[in-house]
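J.: In the part that follows, the structures are each spelled out as structure tokens.
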Structure P
Amino acid sequence: MASVAGCGPGGERPLQGYIEGEYVRVGPQFAGFLQQLSVQRGDQVAAGAPLFVLERENEIAARRQAEEQLRGALARLENIKTGKRPPEVESVAEQLRQAQAARELSAANLKRQESLFKSGFISDSALDDARTRLKSDDALVAQLKASVQTANLPGRPDEIRAAQADADAARQALAQSDWHLSQRTVVAPQAGRIDDTYYVVGDFVPAGSPVVSLLPPGNVKIRVYVPEPVLGRLERGQTISATCDACGAPISATISFISDRAEYTPPVLYSKENRAKLVYLVEARPALGVAAKLNPGQPVDVTLPAAR
């Protein structure tokens, strides 16, 4: 790159700089197969726009189950307020038997998951889910045991409190199912431009692995290396001016960072005369509307503010 012929304040020549971007890499919290990719490189997306979807059949089924459990718990709560009859007592006992069977299944599943984890086939989060399920089933068994005992007591307040606890637990289970289902659809955390995608539909995506790289306008900045004699007149909050090929009008940007570390060789090819000089990194952020039109790596010529 060569400097432009024009001069800045006090006859200074513009400094050579470039555009830099801080990318937001978006990945899923849980592993799964990529079912849908809603964006392509170069797309502009708004905050909250869908980026990709992982397969979610298991989560949908779990939510249906939690919804039915909540409906049943609310019905039992309403019924118990009118007093329990022998068939109702038997119903609670049947729920306990079902909960115990579910607990046994969870225990067997945890044992299987621990074996798979030791062999490296599943992640920590999958093992934690199995442990959480067993703890939840243990709590439900204990709770239903208490419900069976209180069902035979003459006093009704305890029965109502137990049924209310059932309903609250079912409501929390539904909320957890909703959350797990929502994690299968990942949306843009900020507005910006899609820089790249790293998987195609059908790929298995590990937990935390980036699927989409996003560049928000607020993460675009101008980087320039300034000579040491000029550094003293710069401070954060000052405005610099920059020009680039096909940019049209000069770009204004606000200085956001001034390095306190001197460097001898900037990461941009300077002339032999400039290469030996002591320089300091300065970063400035343009307005969001302008930043959205700039591309990382794009060279710019920077004019610093005049000395006071």
Structure Q
Amino acid sequence: MKIAVIGAGGVGGTFGAALAKAGADVWFLARGAHLDAMRTNGLRIVSPRGDTHLVPTQASDDPVAIGPADVVLFCVKLWDVESAGERIRPMVGPGTAVIPLQNGIDAADRLIPILGAAAVLGGVAQVSATIEGPGVVRQTGTFMRLVFGEFNGERSARGEAFLALCRKAGFDADLSKQIQTELWLKFIVLATNSAITAATRLPFGKLREDPEVMALFEAATKEVVAVGRAKGIALPEDAAQRNMSFLAGAPAAMMASMAHDLIRGNRIELPWLSGKVVALGRELGVPTPVHSTLYAVLKPYVEGAG
């Protein structure tokens, strides 16, 4: 199976390397120093699950040279969705499955007008990893899971084939019949945890020592759940508690990727996370005071330090 990974950062690099080690024909669409390092020295994944050094690494900055793939893992930042979607047209054939793995809830909606509804699935990536340096991705913790599915709820042949490959690669995977619910369950976690770790610049281990901070996590989590239910998303009764349980067991050194981006002075995905919660809350008449405050506090950093 030919897999194209768009963006070889924490998500794309980690999953792409695992799939390649399982025997898939994996190609990375990348750029800059990270691409140069992968071409020269391969892609290295440093992980508590076991290190991987993918040599050689098939990587290019030219979508035409890579050509059509069976599955495209679409792992760019949220502000690049439309431009990257246009770029990958040569990689999308009649049966290609494009699986966006962004943190927000609207990447698929934004890709469908570009690539067509038949090409785009929903996808959720659960992994904590970041680029440590050119050609090197470091994973924090051992959890690593992909959830994906057709928006019509069918268990398609292409979905089943990719599921089998993921399981061969050794990470958790699920072909979901309710991918919208899965997208929102991740959004509840990411919108809240990204904002609070970014606002404090601290990892979970430090934050969960303070009961007042944990109360803030709980209030922010419940706001996202309320917005999702008002939008008609079928969320389980324990949707809010799932995030609190996750926080209790997460690696002490873990921070959301948005916090890493802010600390490095990079752009942050705030408008599609807390900003989206606030916007939907206004639209649906759901109060979001915690996310409104976090959004205001972090908004000056949206474009990065530069």
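Readers should treat all values here as calculations from the given coordinates under stated rules, not as data from a laboratory. Predicted model only: the values in this text are computed from it and were never measured. Cβ atoms are built from the backbone, for glycine too; each structure is taken alone.
J.: Have a look at P, Q and say which one yields 1.00 for FRET efficiency 1/(1 + (r/R0)^6) of positions 79 and 167 (r between Cβ atoms, R0 = 25 Å, to 0.05), as calculated.
T.: The value was obtained from structure P.
J.: Determine which structure produced the value 31.0, 98 for Rg and Dmax of the Cα atoms in Å, calculated from the coordinates; the candidates are P, Q. Don't skip to the end; give the middle numbers.
T.: Details: P: 31.0, 98; Q: 18.5, 53.
Among P, Q, the structure yielding 31.0, 98 for Rg and Dmax of the Cα atoms in Å is P.
J.: Right, another one. Using relative contact order in percent (Cα under 8 Å, 6 or more apart) for the comparison, can you identify which of P, Q gives the largest number? Please list the in-between numbers first.
T.: Details: P: 33; Q: 15.
Sorting by relative contact order in percent (Cα under 8 Å, 6 or more apart) in descending order puts P first.
J.: Rank structures P, Q by mean projected area of the Cα convex hull in nm², for residues 119-246 alone and report only the one at the top, that is, the highest.
T.: Max of mean projected area of the Cα convex hull in nm², for residues 119-246 alone: P.
J.: Distance in nm of label points 7 Å out along Cα→Cβ at positions 87 and 103 computed as 2.8: which structure among P, Q?
T.: Values: P: 2.8; Q: 2.0.
Traced to structure P.
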